[in-house]
1. Here Cα extents along the principal axes in Å, for residues 225-352 alone has been calculated and equals 65, 33, 23, so which of P, Q was it run on?
2. Computing distance in nm of label points 7 Å out along Cα→Cβ at positions 137 and 321 for each of P, Q, which one ends up highest?
3. One of P, Q was used to calculate helix-only ellipticity at 222 nm (-39500 (n - 2.57) for each DSSP H run of 4 or more, over all residues; to 500), giving -7500; which?
4. If distance in nm of label points 7 Å out along Cα→Cβ at positions 9 and 105 is calculated from each of P, Q, which structure is the one that comes out at 3.0?
5. For which of P, Q does Cα extents along the principal axes in Å, calculated from the coordinates, equal 70, 56, 43?
6. For structures P, Q, which has the highest computed value of distance in nm of label points 7 Å out along Cα→Cβ at positions 273 and 369?
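Read the figures in this text as sums done on the coordinates, not as results from a lab. Owing to the predicted nature of the structure, the values given are computational and were not obtained by experimental measurement. Cβ atoms are built from the backbone, for glycine too; each structure is taken alone.
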Structure P
Amino acid sequence: MNLEQFNYLNNNLHIEDVDLVDLASTIETPFYVYSSETIKDNCKSYLKNLSTNDLVCYAVKANSNLSILSLIKDEGLGFDVVSGGELKRVLQIGADPRRIVFSGVGKSKSELILACEANIFSINVESEYELNILEEINKKPRISFRINPDIAAESHPYIETGKADCKFGISEDEALLLAKKYSPDNLNLVGVSAHIGSQITNTELLIDSYIKLENLADQLCSMGYQIDHIDIGGGLAVDYELEKTFEPEELIKRIKSVSSKYNLTLEPGRSIVAQSGALVTRVLGIKENGSQRFVIADAGMNDLMRPSLYKARHKIENLVNSQTKKELYSVVGPVCETADSFGSDFEINAKAGDYLAIYSSGAYGSSMGSNYNSRLKPAEILIEGSHHKVIRKPESFKDLIKEEEI
């Protein structure tokens with residue numbers, strides 16, 4: 001889990017064998033660029049210590065580009081979807097429905113019908129009303145109960161999803177009550193799942209969650225249900241400032257040392273794609289206001305929301321590794337909001353016309369992008385060795401207004 005595919009060669013930053021300075025001179029900035037080799041390596045790190053019937057389902061919300069999804073499918077991963085649109089995306093690229101799980105607290109009737117018709121591996125049920133809808137449409141799909149294990153992920157409150165006061169999942173007690181209310185004859189309950197949150201650095205929390213889920217699975221089996229898997233979700237952290245690593249193979253080895261009674265399912269997202277990507281942006285100019293010195297970039301919060309939303313800090317570097325003295329700057333964008341900032345006290349050298357790389361932007365970058373300020377969504381580029389291909393064309397103004405009418 002590192003940036004081995006990002007290196008300076010002849011003072012220019014390369015991804016794999018592609019010179020980003022050369023690339024930036026031919027593609028309008030800002031744009032996203034991804035290393036296919038990094039994605040492949042990260043997929044392999046999850047599969048290394050798994051058994052044949054275990055399943056890794058990539059969380060599509062992290063980056064839903066069709067080419068990225070196709071690459072991940074070819075590496076042997078399934079998919080975790082949270083909307084009908086995401087389910088249609090993975091079916092579009094030929095994903096095996098029996099390797100798809102559908103999570104999410106607000107599944108609609110039409111989405112549940114779609115999941116049933118596709119015959120996916122599991123619908124992760126998060127409330128009794130979902131069971132009522134399934135009864136109404138007279139379907140009996142494979143389902144798992146998504147449990148809220150009341151475990152804090154020790155991360156940002158916006159990405160903690162496993163505490164008792166979060167909207168996600170149901171309690172263990174409610175799961176048992178629902179299992180008693182229904183029966184193995186009319187409820188195809190095959191799994192239990194939980195996702196306690198994102199950016200988890202203390203992996204023992206995931207072990208605690210697994211133990212809780214296994215205990216619940218045992219109780220459900222004693223009631224006659226055929227539980228065949230435990231889904232511990234995703235959430236393994238990445239270090240956006242590139243100082244630490246968190247290894248999936250070590251996490252899986254640790255889980256397997258606790259128990260292997262049930263097949264294991266995981267739902268990683270960020271740890272697959274985050275560090276594969278960078279947002280390349282051009283410096284529009286340098287300015288000072290009061291005690292602050294600003295690098296004004298052409299990428300904004302609409303392109304990369306994480307710093308504004310979570311106060312997240314991504315490592316930023318000039319694409320050219322020069323000997324010019326580095327100074328402290330706040331790096332900000334052109335969006336008309338004070339929150340449009342990638343952070344302060346970045347030690348970089350920069351001048352108008354330079355290009356910067358905002359690292360670890362492969363997850364929750366493009367997928368959370370917007371058109372705020374009527375800004376156009378950027379291109380996405382996939383690097384494969386010495387070649388690159390455009391996997392999302394830059395948006396045009398015509399694209400921006402095509403669904404509107406005067």
Structure Q
Amino acid sequence: MNPEEVHVLEKKLLVPTYQRPSPVFTHGEGVFLFDSEGNEYLDFAGGIAVLALGHSDPEWISAITDQANNLTHISNLFHTTPHVELAQRLVDHSFADRVFFSNSGTEANEAAFKFARKWGRTKGGPEKTDMIAFVNGFHGRTCGALSLTHKARYREPFQPLVPGVTFVPFNDQEAVRQALTSRTCAIVVEPIQGEGGVHPASKSFLQGLRSLCDENELLLILDEIQCGLGRTGTLWAHEAYGITPDIMTLAKPLAGGLPIGATLVTEEVSSVIEVGDHGCTFGAGPLVCRAAQVVFDRVSQPSFLNAVRSNSEYLLQALKSLPSQHILQIRSMGLLVGIEFDLPVKPLVQSALERGLIVISAGENVLRICPPLIINQDQLTQGVEILRECLPGLESQ
């Protein structure tokens with residue numbers, strides 16, 4: 001099927017929730033993608049921060065091939081080994097005591113929402129169910145997760161949403177304090193707002209949220225779906241802040257491109273959840289959990305994380321060498337970078353694609369860079385030089 005046929009059939013057959021550029025990708029290798037015309041692209045998007053190990057990693061392929069030859073799915077009604085082995089890894093390397101597995105970041109946040117509400121009702125009575133979330137925060141698009149997501153364009157067509165969520169400015173601890181009521185059960189926050197423009201939390205802010213939660217008997221929920229699992233150069237983004245949450249949600253990179261979500265909780269949170277309170281038919285399937293073990297074992301290695309930190313410093317310095325005429329700010333933690341411009345970045349994204357570089361946006365004026373974590377300095381240089389070539393096109397808007 002040629003690209004034109006794909007475009008025509010896609011327009012005819014699919015619900016139009018995405019506007020895609022013209023290439024039809026057929027395969028990938030490492031940090032490169034290839035389209036149906038044989039063109040090569042350097043991937044600075046990583047499937048939206050998903051492909052930590054890049055495309056077609058041999059160890060990952062071997063693991064899922066082996067697992068597919070044995071057992072792919074039996075549902076959560078029965079025991080298998082891979083999800084227990086994955087849960088053991090997550091618990092051993094985090095604050096958590098227990099894990100709930102699902103299929104996506106949105107589902108992980110739905111579980112966190114439900115667990116927090118039941119914890120609040122159990123500990124504080126039926127009124128203690130409200131949540132505090134943040135301006136420019138993004139937590140997903142199902143009704144519960146969307147209720148925690150700030151952007152009006154995502155919310156308004158689907159209102160009324162789940163009630164009881166108050167939004168306050170990010171990095172403003174006093175605003176959080178003023179928003180607290182006797183009904184509040186939890187605060188949910190991304191250590192680095194990804195979709196909202198790549199805004200890292202300040203250290204004092206996250207530490208302050210932890211203190212507010214301790215003082216007021218609230219749960220602190222950290223959404224590390226985009227920023228966790230090595231993206232920032234530490235296994236968990238919150239390590240840089242010297243705190244731990246009560247609940248943490250994971251997804252994007254965990255299974256190397258296969259769908260998975262994970263909600264990590266303390267024993268105190270888990271203690272209020274009973275059989276039948278939540279469920280997921282496909283969550284924790286043996287195939288996806290076997291894939292996730294490969295990813296986790298690699299990204300949790302100190303040498304791997306050291307390389308991420310080194311490469312992130314190299315990338316930041318390279319980006320700072322770009323002409324600054326239209327650049328307002330470069331924000332980053334590890335290999336999650338946002339470049340804010342004084343103009344919309346859509347033409348820059350398109351121009352880069354035409355030159356063989358895949359980048360994405362995080363809002364109208366922010367270019368987002370989140371490549372596979374295996375990328376090297378030569379490849380980072382190549383990508384930055386393509387961006388340099390594209391920048392003059394911004395002035396033609």
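1. It was calculated from structure P.
2. P
3. P
4. Q
5. Answer by label: P.
6. Once distance in nm of label points 7 Å out along Cα→Cβ at positions 273 and 369 is tallied for P, Q, the winner is Q.
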